[in-house]
Structure P
């Protein structure tokens, strides 16, 4: 080996050390930048997660409030429905009773017409036979009606 070979090898070794150090430094710088960017992304993500958790909490509170209001409406509607069903039932019973009363009144009205007619005929001096045939009333009722009419006529 020559004398010149040793410094060339040393220079080459030094050059390789400087070159590898420079490459390593550039690699570390690039890696540091990526790490810095990842750190910023992580901080941004943490902020976003915190904001989403806050929004979620608010929405949960609002949902719970709405659920409570809804349950209250359901209870109130149920009570109103029961009251309305009770009122409808009562009204239907009253309507049925009114219908029965109307039917009875109409039936009685028909008989009252016969008695009114018989009383008018008695006032005109009609005989028992005429009143029976006109008003289709039994003989005993016509006789009683005539006696009532005669008593009224005497008292006036």
Structure Q
């Protein structure tokens, strides 16, 4: 008996099982990206449990270690305390909001093939990279003012 035949014979069971399967798969992928990219490690030290009070921009993109891409799902912000990172609600599993203190961030500029990038290396001991486009970094830098870390060359 093949799977299609079983589904044809038990459509109501499949209608219940498939959404559960899809949700579990969605959560598994989110957890893997969190572990691989380093978000999970950062959350152990920098998880923020109160509402963020500062300038922020939604729908942003970034890339963390081992090609963990966050395309148009990040909210990034700045305050005197540090750099704020949150993911869109649908991708929040294993991605709690973070507030990384400026003292725990190194900033370095990079040139890609097409765009200029800025890489934040977060957590002195963890050294988790987050690469964003220069245009977004300029907004963050302007809002952070004097709090912005000295950029490495």
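Bear in mind that the values in this text are calculations on the coordinates, not laboratory data. Keep in mind that this is a model prediction, so the values were computed, not measured. Cβ atoms are built from the backbone, for glycine too; each structure is taken alone.
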- Message: When FRET efficiency 1/(1 + (r/R0)^6) of positions 26 and 90 (r between Cβ atoms, R0 = 30 Å, to 0.05) is computed for each of P, Q, which one produces 0.00?
- Response: P
- Note on the structure: From the coordinates of one of P, Q, distance in nm of label points 7 Å out along Cα→Cβ at positions 66 and 130 came out at 1.9; that one is structure Q
- Supply the structure label, taken from P, Q, corresponding to relative contact order in percent (Cα under 8 Å, 6 or more apart) with the calculated value 11. P
- One of P, Q was used to compute helix-only ellipticity at 222 nm (-39500 (n - 2.57) for each DSSP H run of 4 or more, over all residues; to 500), and the answer was -34500. Which one was it? P
- Query: If distance in nm of label points 7 Å out along Cα→Cβ at positions 74 and 138 comes out at 6.6 when worked out from the coordinates, which of P, Q was used?
  - Reply: P
- Message: Tell me which structure, out of P, Q, gives 0.10 once FRET efficiency 1/(1 + (r/R0)^6) of positions 82 and 122 (r between Cβ atoms, R0 = 41 Å, to 0.05) is calculated.
- Response: P
- Query: Comparing structures P, Q by percent of Cα pairs over 19 Å apart, for residues 42-113 alone, which one has the largest value?
  - Reply: P
- Given 17.0 for Kirkwood radius over Cα pairs in Å, calculated: source structure among P, Q: Q
